[in-house]
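I've put the structures underneath this note.
Values in this text are rule-based calculations from the coordinates and carry no lab data. These numbers were taken from a predicted model, which means no experiment stands behind them. Cβ atoms are built from the backbone, for glycine too; each structure is taken alone.
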Structure P
Amino acid sequence: MSEETEAVLVQLRKGVLEYCVLACLRGGPAYGLELAQRLAPHRALFANAGTLYPLLSRLKKQDRVETYWEESSSGPPRQYYRLSPSGTRALEAFELVWGRFNQDVETVLGGESV
């Protein structure tokens, strides 16, 4: 991947990854490694777990996720993340905007109405 392509990808990830993490939590609580495993197959969206934990910390500070600790049968306790009411509202707002935004980008990139 060229430097230019990588730069574009980084910027796109910055704009949407947090909402994809919130969407992953819509189905129920998850711990960090579990979220990383869910996102890992989506290589264009998710680079590595090192980017996930600062994002989760920021989402917690923004009150978009809540956390709690739970004992693990296979090691130390795990910190779980769950969608907060604020996070649910943010995700709903993103979903309302995303469809139109994506459609407009596809239209412009396709040369229509430019």
Structure Q
Amino acid sequence: MTPISDNTMQAIEYALGALARRAEVTAQNVANAQVPNFRASRLSFEQQLERAIGSGDIAGARPPSVVATNDPAGPNGNNVIIEEEVVDMMKTNLLQSAMVEAFNFKAGLIRTAIQGSR
């Protein structure tokens, strides 16, 4: 049986996967906040997803990219800024919640279309 899927569901799936990966990258930054010469990283996916939505080819979206930050390093060579990491965690959590809500809304529409408006 083929799952019901469209661009919206594919975009939500892509975003949830990317947000999960972003949470991992942020956790790695926090875990290494005191390690000398550690360079923080960021995960970027919004532009890739926006382009894929614009082209109508979500399945062809490039995978999220992880890049090292250029933030200045402290005395031990580490450039993790805990405050920024905490804000990034909160933002990621809010976006994940929004994507789950979007998924549930879309699934509800599909359920209603299949069952009818009893």
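Just a few scattered comments:
- Source structure of the calculated read-out (volume of the Cα convex hull per residue in Å³, 129) within P, Q: P.
- Looking at distance in nm of label points 7 Å out along Cα→Cβ at positions 37 and 85 for structures P, Q, the greatest value goes to P.
- Comparison of P, Q - label where relative contact order in percent (Cα under 8 Å, 6 or more apart) is highest: Q
- Largest in FRET efficiency 1/(1 + (r/R0)^6) of positions 21 and 77 (r between Cβ atoms, R0 = 25 Å, to 0.05) among the labelled structures P, Q is structure P.
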